[in-house]
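Each value in this text was obtained by applying a stated rule to the coordinates, not by laboratory testing. Values in this document were obtained by computation on a predicted structure and should not be read as measured data. Cβ atoms are built from the backbone, for glycine too; each structure is taken alone.
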Structure 1
Amino acid sequence: MEKLSWNTIRNYAERWSWIGYDGKRHVGLDVPEGALHPQRVPYHIKYITSKGLLEEGRVVTLKVFPDVRQRMIQFVTSKEVRRIRDYLIIEIDGHQFQTH
């Protein structure tokens, strides 16, 4: 179980995929200028809502609010958009986080 931190969540939840100058698909946190077809990489998340319910699903991060440790996510299948708190995230792609 990993200690919850801004960087560990960022490493799992803010990845991009793009086609580089060499014609190969690359994955990373920062898309270089001139990269072709940049898109967010979906991931599986398990978190607790502000009402105390356990939610999970395959999502992509749309926007990050670092000042308040929140992020806007969109579910891949339903296209529903939600704003979640980073400290209520339990698991991303099977990697568990210690939230207390």
Structure 2
Amino acid sequence: MKIRCDRCHIEFEIYLKEQEKETKNGTVIRTYMRCPRCGAEYDVGYDSSVSLSLKKRVRKLLSLPLVQVSDAEAYRRQRKIDRTKRDITEEMAKAKKLFYEN
């Protein structure tokens, strides 16, 4: 997949990079991409151990088979996934804040 740089307007393939930073609450990982021509950086996300654990939980819930699952159980599972995704968003915002603190 290609994207277009907002600064120099070239199209380039997405190549994700990671930058780790130790913070008072543990390691935060910044995932970003960089334009090969002008060097403009685009943040993809910030993860802490908590957000990574929550993402793992969502992947596990999504991988569970839906064969012979009642509608009520499918609904409960989807609600749990939705709540966990909201928690991920909150944790990633906290991780971003921690990444830029001194």
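Given a value of 17.5 for mean count of other Cβ atoms within 10 Å over residues 48-55, calculated from one of 1, 2, which structure does it belong to? Could you put the intermediate results ahead of the total?
On the way: 1: 10.5; 2: 17.5.
So the calculation was done on 2.
Here helix-only ellipticity at 222 nm (-39500 (n - 2.57) for each DSSP H run of 4 or more, over all residues; to 500) has been calculated and equals -2000, so which of 1, 2 was it run on?
Details: 1: -2000; 2: -15500.
Going label by label, the one that fits is 1.
A value of 1.11 for Rg/Rh (Cα atoms, Kirkwood Rh), calculated from one of 1, 2, originates in structure 2.
Who wins on mean count of other Cβ atoms within 10 Å over residues 24-31 among 1, 2, i.e. which is largest? Can you show the working numbers first?
Details: 1: 11.1; 2: 14.8.
Structure 2 comes out on top.
Hey, distance in nm of label points 7 Å out along Cα→Cβ at positions 8 and 32 derived from one of 1, 2 reads 3.1; which structure? Mind dumping the intermediate values first?
Numbers: 1: 3.1; 2: 1.6.
It traces back to 1.
Structures 1, 2 were shown, and distance in nm of label points 7 Å out along Cα→Cβ at positions 40 and 64 at 4.3 was computed from 2.
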